[in-house]
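Following this line, the structures themselves.
All of the numbers you see were taken from the coordinates with simple rules; none came from a lab. None of these values were measured; they are calculated from a predicted model. Cβ atoms are built from the backbone, for glycine too; each structure is taken alone.
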Structure 1
Amino acid sequence: MASGADHADRLVGEIYLFPREEEGTELHEAKEFATLLNACGRYEKANIGFELCKGDREEALDAAHILLKGHRGALVDSLRVAKDAGVVRMDYIQFFHGGSKILDSVIGITAGMLMGSGEIDSDMPLFAFANSEDGVKVSARGTRELVAKGLDLSTVMSVICEELGGVGGGHNVAAGATIPHGKEEELLEMADKIVGDQMEKAVA
């Protein structure tokens with residue numbers, strides 16, 4: 001269990017500001033600016049983000065705000081869909097399938113938000129699925145505590161993709177992949193075994 005000092009360390013960090021931008025707007029703080037740009041990219045409107053970076057504070061900024069508002073709405077809807085679908089627990093992992101009701105571009109964010117919501121167990125990693133044009137997008141999310149116990153989702157995804165013919169990768173705490181349609185059950189069985197092996201090896 002993490003100590004209070006550990007949690008405090010995570011709350012303290014560097015904040016980068018753009019002094020020429022208006023205070024109180026998304027443009028003034030780098031992380032918020034990045035969120036605005038991210039909303040443009042996720043909905044295939046990179047040109048709006050590009051114009052925003054070039055200094056357009058009228059049409060591009062208005063369009064970016066609309067995209068950000070839609071992005072936040074999509075996340076709220078995606079969380080509702082995930083909760084309605086229900087999170088299923090296996091031996092070492094848990095999962096939900098959003099089908100075509102959750103955009104594949106936000107399935108990872110949805111999984112991360114649900115994992116950190118306190119509404120599901122955080123004692124095992126979460127795997128989330130969403131249909132996409134070129135297959136099924138799967139995003140896996142863990143916690144720092146699980147990583148400390150041996151979890152490495154990057155390895156999980158790499159091994160699975162090599163076996164199933166998908167494409168993926170990531171980090172120990174968060175990873176993703178795109179796999180062929182109909183391969184979800186095989187992925188889950190493999191992931192459950194690999195994660196179990198990781199956890200048991202760490203304890204040994």
Structure 2
Amino acid sequence: MKLINLKGIEIIAIGGSVGGIKAVSEILKSLPADFPIPVVIVLHRLRNVPSSLQSVLQHSTKLRVKEADEKETIAAPFAYIAPANYHLLIEADRTFALDYSETVKYSRPSIDLTFESIAEIYGKAAIGILLTGANDDGANGLSSLRKTGAMCYVQDPDTAFAKTMPQAAITSNFGCRVMPLAKIGLELKNAVHQIN
């Protein structure tokens with residue numbers, strides 16, 4: 001498979017649910033400390049429950065992991081996490097907006113809403129990655145990204161803890177790169193060398 005080119009890519013969005021913490025950690029550990037593209041992570045989370053998600057992910061990566069704040073400017077080398085019980089949206093000025101509207105497919109944060117927001121603001125300058133999960137959240141958002149010309153990855157369902165989410169994305173998104181989890185992070189890491 002031809003190596004991707006990250007030149008012109010301004011943001012990477014990752015979504016997942018059941019089994020997603022381990023899957024995201026696998027990708028993040030492949031990325032170098034000076035990875036030049038900000039990463040936005042949306043994982044389905046328990047509401048109103050203290051979480052160690054930030055510290056867990058930080059242990060797996062040299063990037064700086066933090067929860068996204070309202071009106072925060074998006075920048076590398078950060079990996080931003082959607083806060084529990086908020087939808088994470090992107091404003092036209094490339095800052096975050098936290099939204100407390102209704103749940104989407106029983107989830108807040110919603111992967112679909114974040115991906116759709118990124119598609120609207122970044123278009124083909126984004127990469128979308130959908131991982132393991134037990135519902136179809138993210139499939140519509142990935143479709144929005146594909147329509148803008150953005151590159152999209154889906155975890156091979158056979159390597160997923162829960163197959164429903166990646167399978168839904170594959171069914172509705174022709175043209176996405178489907179690959180084992182370990183290869184997604186490696187491909188991103190190797191592609192960095194093409195940026196000049």
Structure 3
Amino acid sequence: MRKDLVPTEEVTVDGAEFLKVEIAGKDFFLPFKILSGNKVAFLDISGQVEMNEANADMLVDEMKRRGVRFDTIVNPAAKSNALAHAIAVRWAKDVDPSLTYTVVARNGKPGETYNVEASYRSVTSSTDKVMYLTDDDAEFLKGKSVLLLDDVFGGGGTTKALYELVEKAGATVAAHAVVAIEDSPAVPDDLIYLYTLPLYN
């Protein structure tokens with residue numbers, strides 16, 4: 001059974017609806033937006049230094065509590081880059097000092113092909129996209145145990161593509177962590193997350 005680690009509350013401020021999220025004693029307000037015809041609390045961690053630091057603290061604590069071990073991190077470009085960095089710094093300090101490099105799954109360009117690639121469709125787009133690993137990153141991942149990391153788990157399209165890239169690179173997924181999930185039966189039972197984003201049809 002899934003259980004949020006972080007308390008949330010739907011609130012109205014000056015006539016606008018928000019999801020209030022309390023992390024490390026500080027409140028963050030996520031606006032409700034319409035995405036793919038659904039109303040959802042919208043999380044954008046880009047540039048959110050204080051939020052990313054607090055998210056990293058909590059996710060690392062939860063992974064240590066669960067006994068998770070991994071060699072490196074793979075995340076999709078680019079919103080979760082800062083979060084991956086923050087987690088890597090903590091992991092290298094507290095758990096494994098050999099974690100000095102993480103991998104970003106990059107966005108492919110139309111018409112180009114890559115040696116290690118996967119197609120996907122995210123909840124925020126209506127067309128298929130491609131993500132890929134550089135040849136050097138694919139070689140680096142070979143034989144490694146990986147933490148998959150992203151900001152939000154929605155429909156699962158991005159996650160499937162990340163798993164495919166890791167498998168094609170000859171690595172294995174040790175754990176999968178996100179900041180938040182959209183409430184859905186597709187959410188994996190072993191997913192590590194902090195809180196749920198309400199979604200209304």
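Out of 1, 2, 3, choose the structure whose coordinates give Cα extents along the principal axes in Å, for residues 66-129 alone equal to 42, 22, 17 when calculated.
Working: 1: 42, 22, 17; 2: 29, 23, 20; 3: 42, 26, 20.
Answer for the origin of the read-out: 1.
Using distance in nm of label points 7 Å out along Cα→Cβ at positions 42 and 138, single out the structure from 1, 2, 3 with the greatest value.
Working: 1: 2.2; 2: 1.1; 3: 3.6.
Structure 3 gives the largest value of distance in nm of label points 7 Å out along Cα→Cβ at positions 42 and 138 among 1, 2, 3.
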Note to self: Ranked on relative contact order in percent (Cα under 8 Å, 6 or more apart), which label among 1, 2, 3 comes first with the largest value?
What the structure shows: 2
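When percent of Cα pairs over 23 Å apart is computed for each of 1, 2, 3, which one produces 34?
Values: 1: 52; 2: 34; 3: 44.
It traces back to 2.
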